[in-house]
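Next up: some structures, all given as C-alpha cells.
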Structure I
Amino acid sequence: MKPAETPLRHALVAQVLGAVPAALILMLFPALADHLLAIAGAQGLCAALISHLLRDPPWWRPIHLGFMPLAVLASGLGLPSWAWLAGFAMLLLTFWRTDRSRVPLYLTNALAGKALAGLLPAAPVAVVDLGCGDGGLLRRLARERPDCRLVGFEHAPLPWAWAWLSCRRLPNVEIRFGDFWSHPLDGYALVYAFLSPAPMQQLWSKATAEMKPDALLVSNSFDVPGIQPERTVEVADSRRTRFYCYRPAG
C-alpha cells in the first residue's frame, strides 16, 4: 500500500472533512455552540459517511462516529494532562500499528475455540495462531489437546505480554512477539488466522508456498477472495462465526 492509501491517512481525511459541515452549522447557527455534543455527533456521522465512501474497512465507521463525541465528553471531565498521555499509551500498546497491519484486535470466543479443536487430527500435531491476541484460544486448545504443540504470534505489546504471562506455565504453548510474515508455515498441520479481509490474499500466497499438502488453513470469518474453501464450519455462537477451511498446497 502506498502511504497515501493507508487507512490512517483516510481516517485523517474523514475526520477533517467531517468537521466542515459541523463548522458550517456553527457559523450559521451560533446559538448551537451550547450544544457541542450534538455538533460532535453530526461531525462523527459525516466522518463515518466519508469513511464509507472511501471504502475503508467497516470497523473504522464506529470509530469515526464516536471519536469526536467521546472527545467532547472527556474534555468535561477535567482530567490531568498525564491521563490523556496514559490513555494514548494504553491504546497504542493494545492495538499497536493497526493502520499498517490493517488487522484489528479480534479475540476468538470459547465456542469457536471448541469448534477449532474439533478440526484437529487425533494424532499430536503442531498448530500456529497467526495473531493470538491475549492467548485465550491457545489456553483453551492446551486444555483440550495437551499432546499438541501450540505456537502463537502477536505484534501488539500489551496483548502479547498478557498472552505470554498467562501461557508461561503451559509446557506445550509458545508465545512469540512480532508478526508472522517472516515465519515459515511448513511445520504446522493447522494454521489458524482471525485477521481481516485486507491481508487474506497475501496470506494465501504465503500458505500456498509454505504449507504442506495435507495441512489445513482455517480462517475465522474472512474468506480468501476467489478461492473456494474445502469446507466451511458454522459455529453456534452469538456472532454466528464461520470458519473457512482450505488446503492451500493440497
Structure II
Amino acid sequence: MKIAVLVKQVPGSESALPLSPNEKWIDESSVTFVMNPPDNFALEEALLIKEKNGEGEVVVISMGPSRIQKVIREALAKGADRGIQIEESDDIEKDPLTVGKKFASVLKEENFDLVLSGLQSDDTGMGQTGVLIGELLGMSTATLAIKTEVKENKIKVKRELESGWFQWVELPLPASISIQSGLNIPRYPSLKGIMGAKKKEIKEILLSAQNQLSNLQSMDKVSIPQTSKQTEVIEGDTEAIVARIVDVLKKDIKVI
C-alpha cells in the first residue's frame, strides 16, 4: 500500500508571534517552526498501517519554502520512506482551494492508495485540505477519523460526530482521510532513525507557471486580540440588578 501523509510546518505554540509590518501575516523571521501537531497523528497512523500490513511505502509531502525540509526530515526519522517538497516562496499560500489543487497535481502523478492529513493546521485552521484533495482526485473521503481498519481495497473509518456520537463508514480505495488528533500516540524519532533520515530522498518540485492559480480567498489583515479589564458594581433593587446582569450576558458577554 502506498500512503501519502500531508505535513505542514507551523509556528510553535510557545513561539513569539510578531506581526509583519503590513499586518497581513506574522513576521516569520523571528518565529520558531514545528511540525503541525495534528499532522503528527496522521503520520503515526500511516506508519501503523504500514507496519500492520508488513509492507508498503509512506511518503511525506509538504509545501513551503526551504525551511520545511526540517519537518520532512523529522517525519523520515520517525519511519517515513521518502519525502516530497512542493517549493513555495516565503509568502506562503493561504487559500485552501489553491493549496488543494497544488497538492492534487503532485499526488495525481504518484497514484497513492491512501492520503492522510491532520484535521486542521494550527496556524490558519481551515481544515479543508483533505476534503478538497479527495474531491479533486475523485477519491472517497472521510473526516474526523478516530480509528482506521484497512482491508483489501477498502478502509473502514470510525468518525467522531457531535454530542458523543460516532459513525463507522467503509470506503473504497483510493481514499483521502482527515485524521482527528488523539487517535494514537505519535512516536519520537530514534537515533537510528535520525541518522537514516539523512540518506532518504526528498524530491523537490517547482510547479510550472500553469500551476500558479488565482486565489479565491485571502487574508487582508491579522491582529492580536486586545484584552481589557473592567469592573462594574451593579446596584439597586433586585429587579434592576437582575435586569442589568441579563443585559450584560446578552450584549457584552454574549452567552445567552
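None of the figures in this text is laboratory data; all of them are computed from the coordinates on show. What you are looking at is a predicted structure, and each value in this text was computed from that prediction instead of being measured. Cβ atoms are built from the backbone, for glycine too; each structure is taken alone.
With distance in nm of label points 7 Å out along Cα→Cβ at positions 71 and 127 as the yardstick, tell me which of I, II scores highest. Before the final figure, lay out each step's value.
Working: I: 4.3; II: 1.8.
Structure I gives the largest value of distance in nm of label points 7 Å out along Cα→Cβ at positions 71 and 127 among I, II.
Among the shown structures I, II, from which was the value 23 of relative contact order in percent (Cα under 8 Å, 6 or more apart) calculated?
Values: I: 13; II: 23.
Clearly, the read-out refers to II.
Can you spot which of I, II the value -8000 was calculated from, given it is helix-only ellipticity at 222 nm (-39500 (n - 2.57) for each DSSP H run of 4 or more, over all residues; to 500)?
Details: I: -14500; II: -8000.
Derived from the structure labelled II.
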